[in-house]
Structure I
Amino acid sequence: MKLIKLAAAAVSTLAIVGASTAFAQTTNLRIQSHYAPETVSGKLAAQYIQDITDMSNGAIQVEVFWSSSVVKSVETFDAAASGILDCDFTGGGYQTGKNPAFQFVGDIMGGYDTPYQQLSWLYYGGGLEAAKPLYNKYGMELIGWWIYGQESFASSKPIEKVADFQNWKFRSPPGMETKIFEKLGASPIVMDFTEIFTALETGIIDGADASGLANNVGLGLYDIVKYANFPGFHSMPSDHLACNKEVFDAMPAYQQRIMKVGMEALALRTALTFEKANAEAAAKLRSEGVTLSQWAPEELAKFRAAAQATWPEFATTPEAKALVDSHMAYLAQLGLVSE
């Protein structure tokens, strides 16, 4: 009996030591964001970093590189996968050249109406299960999404209807957006997020698809051009946090959980914050003489038709087809597409 008690005590001690070791493990992460820290999204990202640090009692330590200061935005994913960084805090849409499937985790375009619908696909409509093989294929783990809602343009001329896209030179992210807008008569120019301000200022482009209205204000775009559309309709990108899979797998389970649950908190906080921030930005811009155009339903229908007609052109890999099928099934459930 004494030996049994001693053995049990030893096992208990080892368990306590093991648990203590796990909780004492410090994880140091290098994360790059394309946002500037003074933008609304930059501040939200900083809050997420503070949250995971506090919830882990300091066991998760993060060095953030803002405004794509280590590598270009489009290179962040590969930099994390290769170990130059640990995590990519940009978005899947930058990786469409690697695999068109990333379009459907980055920005489906012409699909969901609200961030809440798109987030519900990720967490309750099979999205995470559909996206996991795609990220894992490239040595990355998808931690979660944060979606600020529909984007608004910044333009040097009115953008009130589809016809206004004719010969309109604008900054576009890579991927499906360029195809959709080419069909509508525009001239999309793919350039890095950090180059938008200068390109507008020098007249290289007539307008930009940069971000939501409040973020665009933070970037100073409406100091240069005086037209926008609000509410937005064309693009609702999902920024992601994706980490090097080996780095993430080496983290204690409680730290992994903190990072993933923290992303769910960031997702809700982002959607709610931008509901308010965009409305405030709209009022401010109108008072400063910026013209905001709200599109008529028939014009919105023209865009949605062009966007949805383009989806099959990007469903050219098994991962892309799986994601499109998943989106279409869920969009049909929501009544946003016909089966």
Structure II
Amino acid sequence: MKIKLLQLPIIAFLGLVLTGCSLTYDLNPSTGSAPNYDLLVKKNLTIQVVDDRNDKEFAKGITGLKGVAINIGNVDNPIVWLAQAMQAEFDDRGISVEIVTDLTKGQSPDFELRVIKYQIISSRTSGFHPYVAYHSFAGNLQATNKDNKIMSYFLYGKTPVWVMSEVQEPCFDMPASILLKEIVSKINHIALQHSMSDEQVMELTATAKEKVKSAEPDAYLAVIDLGGTNNIKAMEPLIQFANGEDVLIRACALSAMGTLGADGQFEFLKEKYREYIDIDRFMALKSIGDIGTPEAIKFLRTAKEDLQYQEEYGFKFSVDLYLEATQ
């Protein structure tokens, strides 16, 4: 599904029409398609999630939604909610990890995830434009005797036809699922190092290809989960999906390449960045950020000179998220 993303607006249509109103959505991330790791050794570990955010506003509107209160109805405390969602995702992958926000007396965590940024920004310039939600996460995982950057970013949008509830799944549930899966996959890659076997990767690849071919609504999840396999064998099918016809599938494949580390794929990601124009382009940038080398970060800095940096929030937020992490 291709969406036309909005430009940085000079019109505040909804700001005039909906000032003083509010919109409420929930976050319902899907965990059902999580990778089934080949667990050779099971360890009972504890990860503490710590709130280190400077900007505590979890959900906010910009452009035409600037004067509208955006509420996430099932999230009272974003960090507690995140910890609970991470727990469900780890459980679904069969990994014995306890995710906590508060420590009991005498408890000492094995790892600490310090959340620097966790935010949903919603934007819409008029009733004729899509409602777009930008989901961002940045944190430091204290593991292997050092701080490790954990970054995740995704966006999607839809123009509601009849009611505003039509944006619930594409703007909130879907990006929340992708964000959560990437966070957990990167924690696993850095600290736990569970992986799928080559045979399991082949099975997941076959499932993903069938779902994409049949245009099943959850096909994007199977593509995202290839990035969570922690097995480099998943890179080739992701490259194939990144060269496909569907924009969302391409975007998910490019994002998943970054989850895998995108080892040796810098030139490919630059090629896709130059070729694509929509969210797939933004995800190519995001995964260049995941590479994290001085060369990759330099490329992100030069991307600020691109016209889309001034015109497209999806582009700007991706670049800024990764560059802020290097400061």
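Some observations on this one:
- Between structures I, II, the calculation of distance in nm of label points 7 Å out along Cα→Cβ at positions 139 and 299 yields its largest number for I.
- Which entry (I, II) yields the derived value 2.6 for distance in nm of label points 7 Å out along Cα→Cβ at positions 131 and 259: II
- Of the structures I, II, the one that -1.08, -1.26 was derived from, the read-out being log10 I(q)/I(0) by the Debye sum over Cα atoms at q = 0.16, 0.18 Å⁻¹, for residues 27-218 alone: II
- Origin of the value 30, 54, 12, 3, 0, where P(r) over Cα pairs in 20 Å bins from 0, in percent was derived from one of I, II: I
- Origin of the value 16.5, where mean count of other Cβ atoms within 10 Å over residues 123-130 was derived from one of I, II: I
- With helix-only ellipticity at 222 nm (-39500 (n - 2.57) for each DSSP H run of 4 or more, over all residues; to 500) derived as -15500, matching label from I, II: I
- Largest in relative contact order in percent (Cα under 8 Å, 6 or more apart) among the labelled structures I, II is structure I.
- Test item: distance in nm of label points 7 Å out along Cα→Cβ at positions 227 and 307 calculated as 2.1, pick one of I, II: I
Rule-based calculations on the coordinates, nothing more; no lab input. Every value quoted in this text rests on a predicted model; they were computed, and no experiment measured them. Cβ atoms are built from the backbone, for glycine too; each structure is taken alone.
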